[in-house]
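Visitor: What follows is a set of structures for review.
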Structure P
Amino acid sequence: MDNPAEYKIGLVIYPGMTQLDITGPQQVFSLMPNTKVYCLWKALEPVTSSDNLTILPTTTFADSPPLDVLCVPGGPGQVEMMRDGEVLEFLQQQSQTAKYITSVCTGSLILAAAGLLQGYRAACHWAFRDQLAILGVEVVTERVAIDRNRITGGGVTAGIDFGLAIAAHLCGEQTAKIIQLLMEYNPAPPFNVGSPEKAGQTLVQQVQKIGEQLIAASLQQTKETAKLLGLHL
């Protein structure tokens with residue numbers, strides 16, 4: 001697993017994120033050689049995820065070095081992040097030098113709000129794909145979408161697939177394969193309903209009903225963001 005390059009990966013964390021969007025990729029990144037992973041937020045106080053897991057930032061936005069990989073997770077807190085000027089400014093600043101600008105789940109909506117995904121193919125959680133399209137992004141249904149230096153993962157669990165794709169890009173396919181085996185990443189879900197295409201309309205509607213308040217709030221913010229970006233609805 002030797003690799004002479006040294007990489008800096010920045011994981012943006014924020015209140016209300018989905019922790020697996022970050023902890024899945026972080027597990028992969030922690031096994032990459034010559035790699036430094038930063039958990040980034042405005043301050044160093046604990047950040048609480050949507051499922052009440054507390055994560056400690058390791059570096060503030062102000063102290064972040066130039067990053068090779070910039071990664072943004074999704075989660076219910078994404079709505080607030082789409083209108084947070086400090087967050088959007090940090091993403092725009094880092095995007096000027098980062099080798100890869102990336103996201104998992106609805107983190108792609110935050111990247112799009114920062115003006116960083118327009119004209120690219122990108123993935124998103126299935127319940128928010130239509131909203132990502134409103135922001136001028138070519139939305140795909142792939143688990144991991146790669147378009148030039150934009151790499152985006154689908155919903156939540158796709159973060160592990162995403163992390164392995166990043167590992168392959170930075171360290172080579174053989175290293176990524178070693179990491180996958182180390183993690184025993186060999187998914188065999190008990191039910192074949194992990195995407196709307198497989199789940200069927202009845203189950204999809206039940207899940208949409210559960211998340212209707214978040215979906216509605218996100219849609220409202222997406223429309224406001226589209227106007228700010230000068231996009232025609």
Structure Q
Amino acid sequence: MKRLILICTTFLMMFVSSVSAAQKLTIADVTSSKFAPKVVSGINPIEGTDTYARISDDGKRIVTYSFKTGRELSVLFDVNNTMGEKIKSFDGYTMSPDGTRMLIQTKTNYIYRRSYTAVHYIYTIASRKLERLSDGGPQQVPTWSADGQQVAFVREGNIFLVKLLYDNAEIQVTKDGKFNEVINGIPDWVNEEEFGFNRALTFNADGTMLCWIRYDESKVKTYSLQMYKGMRPEHSEYTDYP
């Protein structure tokens with residue numbers, strides 16, 4: 001054990017010495033993102049193939065690559081090459097189970113650690129057609145059915161369903177959602193934080209039924225917290241949903 005500690009200590013001293021020899025290491029360097037590793041975002045294996053899709057470095061395209069060679073193969077989505085709706089940028093995407101469509105995520109607004117609202121678009125890869133998932137406002141947790149012909153999502157505590165085979169007809173599944181009282185299809189803060197999920201709805205295997213969790217918090221009291229900001233304390237009520 002002592003030998004291991006000695007080796008680690010020696011390695012650390014050599015690293016610091018090499019950094020110091022090249023440049024001065026400051027606290028700002030350590031606490032900033034200067035030494036943060038580079039990441040690759042939005043990687044998704046494409047089922048039944050040896051390829052994967054990911055968001056391009058400029059954040060404007062979704063591109064497929066070969067697992068074997070790492071080479072770029074094709075462009076699935078490009079913000080500058082769509083039919084119908086036009087967007088300038090996007091934050092993420094979700095492939096349909098059959099790989100023919102995508103849900104494109106834009107204007108993301110985070111609520112808690114994992115939950116957020118966003119404006120989503122349905123993108124058909126073959127025709128490059130881009131169309132809004134819904135005109136009723138931002139959505140949460142849009143979810144594909146297994147056949148890729150339906151999308152369920154949550155808005156203001158209620159569940160909605162969009163049917164692609166019926167010209168993207170939208171129907172409201174629940175109507176009892178109410179701020180600080182009833183939540184359908186998404187967890188409350190405690191469940192989201194402690195169990196690490198932001199979605200509480202799913203389709204059954206053949207897409208004929210929706211299953212979800214309904215949270216009734218009508219008897220849970222609301223507590224306000226004082227935010228201290230230097231010499232100017234601030235008090236503001238939380239108003240975002242849920």
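Bear in mind these aren't lab numbers, they're just calculated from the coordinates by the rules spelled out. Everything numeric here is computed off the predicted structure, so don't read it as measured data. Cβ atoms are built from the backbone, for glycine too; each structure is taken alone.
Visitor: Which of the displayed structures (P, Q) returns the greatest value of relative contact order in percent (Cα under 8 Å, 6 or more apart) on calculation?
Guide: P
Visitor: Continuing with this model, one more query. A value of -4000 was derived for helix-only ellipticity at 222 nm (-39500 (n - 2.57) for each DSSP H run of 4 or more, over all residues; to 500); which structure in P, Q was it taken from? Walk me through the intermediate numbers first.
Guide: Working: P: -11500; Q: -4000.
Value -4000 for helix-only ellipticity at 222 nm (-39500 (n - 2.57) for each DSSP H run of 4 or more, over all residues; to 500) corresponds to Q out of P, Q.
Visitor: Next question. Can you spot which of P, Q the value 4.0 was calculated from, given it is distance in nm of label points 7 Å out along Cα→Cβ at positions 118 and 182?
Guide: Computed on structure P.
Visitor: Let me ask something additional. Of structures P, Q, which gives 6, 22, 25, 20, 15, 9, 2, 0 when P(r) over Cα pairs in 10 Å bins from 0, in percent is computed from the coordinates?
Guide: It traces back to Q.
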